Structure 1
Amino acid sequence: MGQFREGVRYVFKKNRHGIQIKSAEQLEKMRAAGLVVARTLELLRTSVRPGMTPLDLDAIAEEAIRGEGAIPSFKGYQGFPATICASVNDEVVHGIPTDRRPLREGDIISIDCGAILDGWHGDSAITVGIGEVDPALTELMRVTEEAMWRGIAALRVGGHLSDVGHQVEQYVRSQGRYGIPQEYGGHGIGTEMHMDPWVANHGRPGRGPRFEVGMCFAIEPMVNLGTDRTKVLADDWTVVTLDGRASAHFEHSVAVTENGPLVLTALDGGASRFPGVVVDAGESAS
């Protein structure tokens, strides 16, 4: 969920920039929370079809999360009324699920999902096409997801925070004339859903805090088919593109380890992208 507080008090370290450093045991807990989110999103991915409403998906998500003994982290957060954010077509992020308009063939929907398990947070998002979609939308989704993976790859010990946004922006710009909303980005994550620091999806490399083992971030590019300009609707949540063109959003919660990024909200821990990473969080951090 793009830059948003809830949590349980734990004893944890912080680096000199105030960024939470997780122990091996704490990363195991974050991995468990991440897997709840991963399984929920996979269920939603396989469930969505024309004729369903975003509210139908929300009900599926809440049942799945609570069925695993976890708590939906979005519901009630600063007044947000639902378990997932469901953003359709020109909605960028923070769409409120309703039953006002069923999903139609050719739509795309971004589903952002969070869960709290044992006081630790997982946060992830996918964008899914409904049936046959325009090739331009398929390419938009591909570019956005790949940009996320390029940003995640920058989470290496000794790298800088701004390396993430630089990698995201460089990849998106190399693929065509897309808009990257400047005011939305990723964030730290752990005992709260949104923690310092904010993680931009643009910028120059080599700036900001250096990555250390045990840091965790939610990396989440949002990419628009047209302009990067957005506005917030009257519900004070839903962000839409100013030109009415489509937007896509992908997100993973990721831990920095000695061996590279451990993707806490991927079912395989990110092993398909980063084969050298030890998926067992207990073996990945000190």
Structure 2
Amino acid sequence: MTDSEALSWRSIADLIGEHPAAPVALVGAPLNERSLTPGRCDLGPRAFRAVLPRFSIYDVETGADLDCAVHDAGDLALKALSPAEAFEPIRHAVAAQADRSLTIIVGGNNAITRPGLHGLGLERAGLLTLDAHFDLRDTDQGLTNGNPVQALLDDGLDGVRVSQLGLAPFANTRRAHEKAMAAGITVRTARDCRTQGLSALVAQELERLSALVDVIYVDVDIDVIDRSHWPASPGARPGGLPAQDVFDATRLIGAHPKVRAVDLTEYDPSLDVGDLGSLTAGRWFCELLAGFQARG
């Protein structure tokens, strides 16, 4: 039986390859330098790809198969590059996929978000972040994974075109919060997301941003997930968001027609426990593709 499933199945990994006409692209951005907490986020793209064969293309909850081809644009050569030095390679890699409907960038630390958004065009894009942190640290000491949003504001991104969801208590400063409010950024805390529903807030903010911009860039700093569900980020804290809530919100994000790029940042495989991190990252990718496939 040539189609036997006795020893294998068709997996999400089978959707990824050299597909020049695919509507979705995958870019690895293993940036690690100038992480405020030392780690190995540079290992993220490789570990992410390695886990994908463990995921079937079939969603038992919807009865649907995923069949969307994903063009693998490979991993960028970012070893030992600072965020400033990595800016142009990442920006160019995202811009090179402009003809596709969705580009997925797997990091790497959160410093990839600034060049990723520039790849869509700063003047036409909005930013939605799912993140425990504001990422509004000062830039006077250079670029780090703690200041991509501040750097984008410095570049000229209007704070009204930024929505930040999932901000954690005792993981930010008063100064950062005041900066966000003064800039006009929409701020929703982790408690807001739990009480009002993360998916409801994501839908609300996607609608708000859609009225202001041509395209939306989404940064999923995966440390927004509760540390008991997600140990594989140095910044993940107890009291974060449930993994299932993030999966559900990710499917909504993938389905939105103005979302043109989504990144996954702060995945550090060196902190993984029992494959929990890699399997969570893989499931996140499945949900993003499921949402995308639902686009009309």
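Values in this text are rule-based calculations from the coordinates and carry no lab data. What you see is a predicted model; the values in this text were computed from it and never measured. Cβ atoms are built from the backbone, for glycine too; each structure is taken alone.
Out of 1, 2, choose the structure whose coordinates give Rg/Rh (Cα atoms, Kirkwood Rh), for residues 36-91 alone equal to 1.11 when calculated. Of the structures listed, the value fits 2. The value -8000 for helix-only ellipticity at 222 nm (-39500 (n - 2.57) for each DSSP H run of 4 or more, over all residues; to 500) was derived from one model only; which of 1, 2 is it? Source structure for this number: 1.
Computing log10 I(q)/I(0) by the Debye sum over Cα atoms at q = 0.09, 0.12, 0.15, 0.17 Å⁻¹, for residues 76-203 alone gives -0.30, -0.53, -0.83, -1.04 for which of 1, 2? The structure behind it is 1. Determine which structure produced the value 15.9 for mean count of other Cβ atoms within 10 Å over residues 180-187, calculated from the coordinates; the candidates are 1, 2. It must be structure 2, since only it matches.
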